[in-house]
Structure 1
Amino acid sequence: MTSTASAARAFSTDPDQSAVLPASWYYDPAILAAEKEAIYFKSWQFAGALYDLPEPGCYFTAAILDQSVIVLRDKKGELRAYYNVCAHRGHEIVQGAGRKMILTCPYHSWSYDLDGALKAAGNAENVKGFDAKEFGLKEIRVEAFANMAFVNFDAAAPPLAAIAGDLEADFRRVVPDFDRLVPFRRDHYDIKSNWKIVIENFLECYHCPVVHPGVMGEENANMQPSWESEDCGYFSRHIIRAHPEEVQSQATEKLPFQFRAGGPIKDGHLWGLWPNVCFIARPGDSNFQVFHVMPSGPETTHETLVNFGKGGAPEALELASFDRFRDELNWQDIGVVESVQRAMHSKGFKGGRLMVDPDNSWRSEGSVHHFDKMVWEAVNGRG
């Protein structure tokens, strides 16, 4: 009989020897506090789609944990980002999205130009030594990337373009007419799971035949048992191969859902970008989805799916793929990650072995280890 002690295994930076991260890392508030400072406030964070900023004065707000930010286009059309807080008494300046040429705080009407400079503060002329230059909005780094806006609170962080390599080029290679895609819907989920479990689940398909048998596993599933995976530093790319078109056309009545025959995207493509945003392009006509997770607590996550179609809402077959993911497949994953979260508190769980094989097969959890290693080193230091 194997003892519990002998079966226990610790996390290791060596993928061939490693278990999962310690169970407490998925529920300890101190770990989330450390991740907040070491990961979220030092990495590039998805803020929104540039489509929503078509002209000067257009803005939207985004929440990065407890930090509210404003992303806008200034009067020259340049992209800028600021902390969404008035320099006077700390009120949030704007909510949601819109267009303003002057940003005015709704508390005491302090107002700011789009370049962040304080434009007016009532009674300032009667306040001794008041210098408007001391009270501008505090700017945050922002980059345009693949028609999206990303922000970073760390002035010393390398540019997103430098660490993302050829990821943007990969999107355009896989998705024809990528620049014609516009967001047509946002789907939201509140999940009872630590954010890392949600990302880890995205980064492997070992679970796919079990959790998503209609996609992969059943005799008439749409996709082949496959998960071609490559870890590229700060991002990873993955491919799930669809059955050849002749197989799809011969078994249309048996398949759980259809892809567009002859569509330009032949397979399922998925990408992960450190630390908490992923992307999906499904077989068919040009389509794209941002899969964005944000911790809302040590054991809870808010997930947002930003869905893009060519010129607006996609045609019926592609829309059905988005809807199927929203209404069925994602809920299958949510059931899994919420069960894992509950089990992290079990006294019987001592840390399972990550299934990393030398061939990096579709059953391998190599990308999970790659992600966990980055979390481990961010929190503990690289030694």
Structure 2
Amino acid sequence: MEGPRALRKNELDAVRALTGTVFRPTLVDEFPQLFNEDNLENLRVCVDDGKCVSHVGMTERDATLFGCAIKVCCIGAVSTLKEYRGQGLASACFDDAVRKAFGDGVDVMIVSGDRPLYLARGCLRVGRDTKFVLTPELLKGVAQRENMDVSTELMGAEDLAAIMNCYQREPVRFIRPLDDYCYALQADRVMGAPCDFIMVQERGEFRGYVILRRPHEGKSQLVEFAGDRHAILAALPQIFRRYKLNELRWQVLRHDALFRSLCTSAGLQPVPAPTSGTVKLINFPQLMERLRPRFEELLGYHEAAHLSCWQNEAQYGFRFGDDQLVTDRDTATRLVFGTVEGSEAAALEGHEKLSDVLQTILPLPCLWYGLNYV
């Protein structure tokens, strides 16, 4: 048995056979952003006599949270052949991916699942987002709330630059190379499902875009959107009717107060929800230091200078002057990103000024996968 190690170029067919057996034969073709020759080092595998028997796939991307540069990795296509299960191979590959991510300077890991394998390693359901559902009964309220002269049409190749520029103006986002868009168009899928890229225009002027999961039994979902929130909301009734939907869902990230307010004002019911996938801290002190410019915005330069964060094996610490909060990995993760339940609030009690500081700067926004889902 070899591994865990990086997949070799001549083993792409072996990982195709593995994922085709565990998931479906087309999986490799559905995720070219993961399974490509430039990403072999991030495909961690165990190989037995030339056969790929366990795999953990990873992509690494830069991202920005309110202008602060961080680094993120995404985990997917975790699989082990049935006859090799129970030997800890997937766990070994996952731990190997974590080690590589740490060495590569990654701050945060996002995993597209919540199996016990992930939960045991600190991958948690976090985030405080809001879900909305549009039904035929609610169409009128949305149309009246955003009475704009908008039109929608499918994206053409000539529109890609506009979509890329639009996404680049989002305050919380992945920093995507052109390849990410090309991979999505090549696979004709986003977040694991066939999708349409839809341009939103107002009187012929580009205002934004949505990526719509192609309907199944009259139901659909927005898997990504960016741009003018007024125009996007105004376009939804038109999209709803064009695709003959009876239900359209989407999720608004915690920091997107404008869109959440617009949806609620249009009569849509807000439902609290965690962000997509599970999240793991890879390098907690580094993440917090990279966000120092954001903390200076919120606290002021002098106050932010008194804040520091540290990790000592299983202990995670926040310090402000002489006051210190020491906690465990999972509580720290919930404090950093928040939860729907608010279970992390108890950890802040009794820390005076430090509690006030952490309540001001946290929770951080979570990233939405969109095109970067694996």
Structure 3
Amino acid sequence: MKSFLKIYSAILLLVIFGCKNSESKSTTDIDKNQDNRIVVSKAQFQQNNMMLGSIEEQLFPVSIKVNGIIDVPPENKAIVNSITGGYIKTIPLLVGNTVKKGQIIATIESPEFVSLQQNYMEIKEQLNYLKNEYERQNTMFGENIISEKVFLKAQSQYKTALASYNGLKKQLLLLNISPKSVEQGMITSVINIYAPINGSITKVNVSKGSYVSPSTAILEIIDNSHIHLELSVFEKDIMNIKENQKMLFNIPETSGKVYEASVYLVGTSIEENRTIKVHAHPNDESQRFLTGMFVNAEIIIAENKTKALPETTIVEDEDQFFVLVLDEENDINYYFKPLEVNVGLTKNNYTEIKNIDALTKNDKLLLNGAFSLIGNE
């Protein structure tokens, strides 16, 4: 009896173990044969205006990435100072104010201005006397009435006074003081400082009552009507840069909008950091660019024909990019297989495909609607 129970127990264990193995084998077969394709019915395909297409060839730019700043030509930037020292009497403008060329932007007061005008009046009066004396001595010298020494002395005094007169007159004009007004007795201790260019005030370095010398920068004015890009290009790339090459740039701190420009001038000297300055002009200068803005740019040096797909064909999922390739079609459904691709540049709504061996011209791909299908997986 005991022998029978042992044999029965062994048979029972073998049967149970065999059943478990059979169940495990069955489950494994189902997993291996599971279809991971995406099914789209033809009715759904038509209802959502989906389309099939294949990989194409498109022209994509070969570019050099550089950076730089927005700047203006030297003639569009002015640092205003005074010809001579004095104290700021009025300075009515603030940073951001716009000015016109010739507009009064500050006034300066100094007793030296009074002394200068006084000296001018004195020498002018002396000049009238010395001129008459010189002409008289010249006539007498021509008639041999006086010696040459006397004549030369009168001539020297007159020409010296004339030089002083012209010099003082020029100083008055530099200080924006009218010599005619001074000659009429209108002496002033205040002079006006005028804007040398049109533009906007970008710096105000003084305040009312400040003493300024000729080396003091009172204001800075910048005219943004004509701006350029000042870019730094590494020496290894500079041989590929030519005038009139097209380029794309953006202001990363403001927006992702991309603007177009062209190379205007290529520098001929290397900076300490082994870069060369390249100047470029934006195609549209009506945009509100400000000097000092940081710029990211790509200078297009050539164009290559490469494989590409419409950007709507490609779906990004967790830093990976996929397309849906048609694997099978019947009377009712389309069956698509996800395929990972490596992408490059995007231009004119087309995206460059780098692993071109993954696709052939015969492969049919879903051109639109792939995002919703992959996103729902």
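Rule-based calculations on the coordinates, nothing more; no lab input. What you are looking at is a predicted structure, and each value in this text was computed from that prediction instead of being measured. Cβ atoms are built from the backbone, for glycine too; each structure is taken alone.
Okay, here's what the table says:
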{"quantity": "Read-out mean count of other Cβ atoms within 10 Å over residues 232-239, computed value 18.2, structure in 1, 2, 3", "calculated": "1"}
{"quantity": "For 2.2 (distance in nm of label points 7 Å out along Cα→Cβ at positions 128 and 208, calculated) the corresponding structure among 1, 2, 3", "calculated": "2"}
{"quantity": "Which of 1, 2, 3 yields 33, 31, 18 [semi-axes √(5λ) of the Cα gyration tensor in Å, calculated]", "calculated": "2"}
